[in-house]
Each structure stands twice: as structure tokens, then as C-alpha cells.
Structure 1
Amino acid sequence: MAKYLEKLGLDYLNVSCGSYSAGMHVDPSQMPPLWKNSYILPVKQAVSIPVFAVNTVKTPAIAEQALESGAGYFVCIGRGLMAEPEFVEKARSGRANEVHNCLGCNHCLFEFGRNVWRTHCSVNPRNGLEKWYANMEINGAGRNAVVIGGGPGGMMAAKTLAEKGYAVTLYDKNHELGGALRIGTKASGREKMVWLADSWEAALRRLGVKIESNTEIKDVAALKALNPYIVVMATGAVPVIPGIPGTSLPNVVLAHDILNEKVNVQNSKVAIIASGMTGMDTAEYLVKAGNQVVFYDMLDEIAKGAEMVNKMYFIGMLEQCGVQFNLLHKLKEIREKEVVFDDLKNGGEKAYPTDTVVLSLGVKPNASIKDTLEEYFDNVVVIGDANGGSFIADAIFEAYNKMWDLR
């Protein structure tokens with residue numbers, strides 16, 4: 001086909017792969033950089049006109065690798081320019097480490113299917129609203145601002161406040177910033193989240209944000225010495241644990257603890273409760289460690305509400321690894337060697353043998369210090385998961401919008 005098109009007089013070819021019918025027209029986040037080389041190289045070798053390549057390029061370093069690999073004369077970047085409009089300029093001017101990379105999460109695709117009046121990006125809240133956010137009011141005047149929590153929302157809030165001229169102090173209980181961005185970094189595609197967390201932390205340091213890591217704010221009164229004009233609470237969320245018998249048994253673990261490598265499960269028959277994207281990440285991790293995995297979900301659809309391309313990739317990959325999915329199963333009780341459900345489809349009760357039960361039932365706001373903060377300070381803003389948000393995109397957009405509006 002490429003040879004035929006060349007004879008028609010085309011100036012160049014742009015090579016990609018996938019289709020809407022196959023559900024892979026936009027790469028899911030799990031695909032590694034330059035994974036299309038084996039498709040692109042044969043086309044390039046067959047024609048003499050230039051070949052452009054769309055090839056999951058998320059950073060300038062990967063763009064260089066794409067050129068060095070010989071798979072294309074030019075590098076094409078799509079979603080990466082939505083995440084970082086200055087991608088090319090930062091690379092050209094020697095600031096490649098400042099590029100805030102695309103996650104490949106397909107939030108843009110997901111939102112475009114629901115709302116076509118503008119584009120969306122989970123990591124760039126200005127995307128599609130550039131005119132609205134054209135002129136930021138620099139009104140901080142050096143006043144102190146405190147951000148509690150260094151996850152995606154907290155980092156965006158701190159960055160925006162610093163850009164507005166506030167003297168920002170960011171507190172985080174972990175030794176690295178990133179929060180949800182650093183959960184499950186061993187799962188496929190998660191390295192892109194680490195890159196983003198690192199680039200944002202570097203941006204905060206360039207802006208003069210004071211970062212107090214390994215610091216959990218329990219004594220709110222200690223913050224009064226800073227006399228902050230605003231306190232942003234971005235304390236995230238904690239996993240939901242259902243109030244049913246058996247959740248305290250030693251064979252019950254949280255998905256977050258597996259992804260963060262606090263718990264090691266090997267050669268075990270595992271029941272994962274709920275099939276959301278966190279559960280999917282956990283299943284992939286467990287399968288690679290030699291476990292047999294079965295999902296149980298009370299809903300009638302796997303990962304209901306999740307972005308379709310990433311979801312279908314995960315389902316296909318996990319099914320190939322032997323993972324089973326049981327829907328319309330409502331968790332009723334956990335025992336030492338089995339897990340019990342109400343069968344919502346056929347009625348009655350069902351018990352399944354299992355060694356380990358993994359709870360992946362979502363999260364709830366971690367708002368333990370909210371009332372105390374509001375008692376001590378006049379201007380407290382709660383954002384992200386601490387405010388009931390559900391996606392990284394929600395936390396980032398909320399943080400940027402609320403800090404932008406700050407007067």
C-alpha cells in the first residue's frame with residue numbers, strides 16, 4: 001500500500017496502527033515508548049519518500065531514541081503536546097527535564113466522547129481553556145501559603161500559588177512527592193507517572209516552593225507561626241474497607257499495599273474484590289508474581305465507567321493470563337480459606353475457595369484534619385480526593401482552577 005501511495009505522488013507518509021473497531025486507535029498507557037518500530041521500519045524501507053512516525057513519544061529523550069532507531073525521518077507527537085504545549089521549545093532550549101509528560105491515560109479521549117466543546121488533558125488543566133486562563137493575576141505579594149499533601153492536586157496547587165507570587169510551603173508525609181502518581185510504579189505504563197511527578201517536583205523547586213517531606217501535619221496549631229493567607233488541604237484519600245465479617249483476617253490485604261510493595265503475595269489463589277482500574281493494575285502485578293487471580297464485582301460490567309481503550313487492553317491482557325471475572329457478586333463474608341458472596345444474578349449465596357483476598361473497593365476522603373484547620377484558619381480550601389474527587393484529572397483541574405481564582 002505504501003509503495004502504491006508513493007507512486008501517486010504523496011510527499012510523505014505518517015505511519016501509525018490500530019483502528020476504532022479494534023479499540024486500539026489511541027495507545028493505552030500500558031504500551032511502552034517506540035512499540036510501533038516493528039510496524040514502521042518495513043514501511044520506511046519500502047519507500048523513498050519521508051516517513052513520519054507516531055510512536056508513543058512522551059519525552060524529548062524518547063524522541064531522540066525514535067530518530068536514532070531509524071523508524072522514521074520525523075517524530076510525531078499528539079497527546080504529548082496537549083499535556084505540554086512547550087514540549088518542542090523546552091527541548092530546543094535545553095530544558096527537556098522541564099517537560100510535563102503525557103500519561104497516555106486517554107482522559108482526553110474519554111472526555112471528548114462526553115463533551116465535544118473543548119479538549120481535555122488530565123495533567124494540563126489549561127488545555128482547551130487557554131483563552132480563559134490567558135492572564136493570571138499575580139497577587140500573592142509574598143504572602144505565605146501552606147499546602148498539605150504532595151499528590152497531584154497538592155503539587156498543582158503549590159505550583160500555581162508560587163506562579164501567582166505566594167511564598168509556598170508544601171508538606172507531605174512521604175519521602176517523595178507524587179501521591180497517587182507513585183502508586184504501583186511496577187505496573188505497566190506507570191513509569192510515565194513517575195516522570196511526571198519528578199518533573200513537577202523540579203518545577204516546584206525552581207519556583208522556590210519550600211518542600212517539607214516526611215512531615216505529616218497532626219498539630220495544626222504549629223502552622224499558625226507561618227500566618228498563612230491560605231491553607232490548601234490536599235490530603236488525598238484512604239482505601240474503603242467494608243463493614244463485613246472477616247476483613248481483619250490475616251489473609252485480607254489492600255490493593256494499595258500490594259502496589260506499593262508493602263505486602264508480598266506469591267504462588268497464591270487470589271480473589272480481588274472490585275474490578276476498577278486499581279484492581280486491574282493489582283491483578284497484572286499479581287499475575288506476574290505467579291499468582292492465580294479471580295475478580296469479583298457486584299456491578300454488571302468490568303471496570304464500569306473507566307476509559308474504554310485502557311480498560312479493553314487490560315481485560316484482554318488479563319484474560320490471556322488466565323484471570324477470571326465474576327460479575328454481579330456482592331461481598332458478604334471473608335473466611336480463612338474462602339470468600340462468600342450474594343449472587344445478584346441468580347439469587348442465593350456462593351462461596352469460593354481462596355488463599356488471599358485483595359480489597360480494591362475504591363477510596364474515601366482523608367479529611368481527618370479538616371475541622372481543625374477551619375477552626376484555626378479563615379481561608380481553607382479542600383481539593384482532590386480529600387474533597388471527594390475520583391480521578392487525577394479532577395484533582396489537578398480543581399487545584400488549578402481554585403488557585404487561579406484566589407484573590
Structure 2
Amino acid sequence: MAMAEPEGGPKESFRPAMLIYDTRYRAITIQVLVLAGVVALIGWLVNNTLHNLEILGKPLGFGFLTEPASYDINQRLIEYNSRDTHLRAAFVGLLNTLLVAAAGCVLATLIGLFVGVLRLSKNWLVARLMTVYVEGFRNVPVLLWILLTMAILIDTAPRPAAFRKGEASMLFDAVAITNRGIYIPEPVFSRSLGNIHLFGDSSLRFDVSLDLLAILAALVAGIVASIFVRRWADRVQEETGDRPTTWHIRTALVVVPPVLVLWALGFHLVPPELKGFNFKGGIHLRNSFIALWLALSLYTAAFIAEIVRAGIQSVPKGQTEAALALGFSGGQTMRLVILPQALRVIIPPLISQYLNLTKNSSLAIAVGYMDITGTLGGITLNQTGRELESIMLLMLVYLAISLSISSVMNWYNKRVKLKER
């Protein structure tokens with residue numbers, strides 16, 4: 001008696017022809033072949049490029065970064081001179097890029113939030129003025145706004161000589177606005193703790209002020225203590241139904257420790273003084289930085305305003321009506337009810353605007369602001385002739401900055417999104 005075959009019939013053994021004719025394997029075969037072709041093409045391009053560089057006498061390498069830069073950088077956050085290496089010059093440019101990107105994102109967010117809310121105002125004149133601002137900035141290239149802002153700063157501000165002749169005066173006897181930039185008081189510590197060296201290599205030496213670390217430590221300690229007080233108030237509210245008033249305690253915990261540290265360090269401000277043909281002392285905010293910062297902020301804020309407006313309009317009107325019925329004012333309704341719910345719509349496109357602002361900062365060379373593009377991708381590239389290495393490093397830097405911003409904002413987006421069961 002013959003044995004019954006297993007249900008579904010006998011299993012077919014694998015044959016190489018099945019990679020082409022069997023639909024179960026064909027898709028995988030095609031993907032593997034395409035991947036292999038792409039890898040082979042990239043390998044050929046890399047090999048051909050390296051071969052051509054060898055012929056030109058420029059083998060791929062990054063030793064040029066340790067050579068003297070031999071050029072000055074007018075705007076810098078750390079010590080630098082022309083005898084330093086190209087690597088340190090690139091690092092100085094990177095810090096300048098991060099400075100204008102961070103300051104631009106903060107200012108653009110504040111302006112965009114303000115304009116986005118006012119675009120929904122019931123006042124016809126206010127709403128139309130905000131519309132003119134948004135459409136005006138969105139439809140003109142950002143480079144033109146940068147150049148226009150630079151021209152305005154140069155042509156409208158007084159010359160330093162005007163302060164000597166009495167034609168212009170300093171604001172609060174401490175701030176001088178000139179056609180060469182803005183001079184503000186410099187913070188000085190009479191009982192300074194000195195600096196700490198984080199890098200021993202001369203090409204990337206980096207010193208951090210112990211005074212700044214002490215202030216930051218006091219601030220962080222105050223914030224942590226404030227969080228514990230808030231959690232204590234939350235527990236009391238859950239147990240008794242009444243929430244104790246803690247805002248004054250939390251504010252004191254955040255403000256008092258840094259102030260005490262500043263007092264202990266002998267903190268005071270030294271205003272700039274007019275000496276010779278220009279101001280000396282203080283902190284010099286050059287027109288190139290101010291023009292780039294303002295233009296990028298105002299340009300990006302126009303897009304953020306539309307994102308904020310769309311986010312607010314995505315919240316059902318019933319939420320506003322319910323808040324007003326509970327006795328909330330218009331400002332409380334917007335701050336406590338509408339904006340928290342609109343954040344889940346606002347945050348994702350806001351990330352793209354932060355990335356765009358950071359990448360648009362590469363236009364800084366148009367007004368002479370020495371960012372990473374102007375140093376590594378500009379003067380260093382031209383002096384050394386290492387265009388491939390410079391551009392590769394420049395791309396990696398912007399990629400790292402963009403991925404960092406995206407990661408932080410995506411984390412925040414997960415914190416504010418609606419919790420689902």
C-alpha cells in the first residue's frame with residue numbers, strides 16, 4: 001500500500017535557475033544585482049579619481065591641515081593667528097557657523113511664532129501687514145536679503161568719527177552702533193579662575209574658561225533643584241488636590257546661584273572707548289555677522305510663520321470655545337490650549353527650516369563673514385589646491401550638523417506628540 005504524500009505535495013529542491021524564473025527569488029536577485037552594480041560603479045569612480053590624483057601629483061591625503069594657514073580671520077570665538085594651522089582655521093570657521101546657526105534659529109523661531117499668531121489676528125491691518133512681511137521675504141532670494149541688510153548697516157549707521165564730533169552718542173554710555181559694527185560692553189571677572197586646556201595639540205588647542213564652567217554649573221544645579229521642587233508640588237497636588245505656590249521658589253533657585261557665582265568672581269562690564277579712529281575694548285559685533293544673522297532669521301521666520309499659522313488652524317475651534325467658556329483669556333487660551341496641541345503639527349516642518357537656515361549660512365562669504373565655508377571651503381581650498389579633500393570635509397561637517405539638529409528636534413517631537421493607547 002502506497003504511503004500518502006504530505007499535505008501540499010513534495011517540497012521542490014532549490015535550483016540556480018529559480019533565482020531568475022521563480023517569483024519567490026527573482027526580486028531578491030534583481031536587488032542584489034543592482035546593488036552590486038552600484039557598488040562596482042562607485043568603486044570604479046573612486047579608483048579612477050585616485051589614479052588621476054596620482055598622475056597630477058596630488059595623492060589623496062589630509063596632511064595639508066597641519067600646514068600654517070597664513071591668513072587672518074576677523075570674527076572668531078577662540079584665539080587664532082595666521083601662524084596657526086588650516087585645521088585650527090577650519091575649527092574657528094566651524095564655531096562661527098554654529099554661532100550664526102544657533103542665534104538664527106532662536107531669533108527666527110521667536111519672530112516666526114509672533115508673526116504666525118498675528119497673521120490670524122482679527123485686526124485687518126495687523127493681519128495684512130504680517131502677510132506683506134511673509135510674502136515679501138519668502139519670494140526674494142535670501143542672498144539678496146543678506147546683501148541688502150549689509151548695505152543698510154553700512155550706509156545708515158554713523159562713522160566712529162561722528163562720536164568724537166558729537167554727531168552721534170553711545171546708547172546708555174555703553175553701546176556704540178557704527179558703520180563698522182556694534183560695540184557692546186565686555187564681561188570681565190576681577191577674580192577670574194583662569195582657563196583649562198582641553199586639547200594639548202597646538203593645531204586644535206581649545207581653552208575653556210573656568211569662570212564660565214562655574215556659572216554653568218550653578219545654573220544647572222539651580223535648574224535641577226527647580227525640577228525637584230516642581231515634582232514635589234505635583235505629588236502634593238495628587239495627594240491633596242491643592243497645588244502649593246512654588247514659582248517664586250523655583251525662580252530663585254534658577255537665578256540666585258548664578259548671581260552669587262558672578263558676584264564671587266567679581267563680574268563687571270567694561271564698555272568700549274573711542275581711541276584714535278575706532279573704538280577699542282568691549283565686544284565687537286561686526287556688520288558681516290549682524291547682517292547674516294538678521295537676514296537669515298527674518299527670511300526663515302517668514303516660513304516658520306506659515307508653519308505656525310497652519311499648526312494653529314489645525315486645532316479644532318471647539319478647543320478655543322471650551323477654553324473661553326472656562327474663563328481663560330485670549331492669551332491664556334493660545335499659550336495653554338492651542339499652541340501645545342499645535343506643536344505636533346509645527347515641529348516636523350520646523351526641523352526642515354532649522355536645517356535650511358544652517359545650510360544657508362554658507363552664503364556668509366558674500367558679506368565677508370568667515371564661517372566653515374569661507375575658511376575650509378574657501379581660502380584653505382584655494383591655498384592648498386586640495387579641492388577634493390576640502391569639499392569632502394565640508395560636506396561631512398554640514399552632514400554632522402544637520403543630523404545633530406534633526407536628532408534633537410525629533411527627540412523633542414516625540415516628547416510633545418499625543419500619547420496613544
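Read the figures in this text as sums done on the coordinates, not as results from a lab. From a predicted model like this one, the values you see are computed outputs, not experimental measurements. Cβ atoms are built from the backbone, for glycine too; each structure is taken alone.
Tell me which of 1, 2 gives 23.5, 75 when you compute Rg and Dmax of the Cα atoms in Å. The read-out was computed on structure 1. Look at mean projected area of the Cα convex hull in nm², for residues 58-177 alone for each of 1, 2: the largest one is in 2. Computed over structures 1, 2, relative contact order in percent (Cα under 8 Å, 6 or more apart) reaches its largest value in 2. If helix-only ellipticity at 222 nm (-39500 (n - 2.57) for each DSSP H run of 4 or more, over all residues; to 500) is calculated from each of 1, 2, which structure is the one that comes out at -8500? Source structure for this number: 1. Comparison across structures 1, 2 (criterion: mean count of other Cβ atoms within 10 Å over residues 26-33) gives the highest value for 1.
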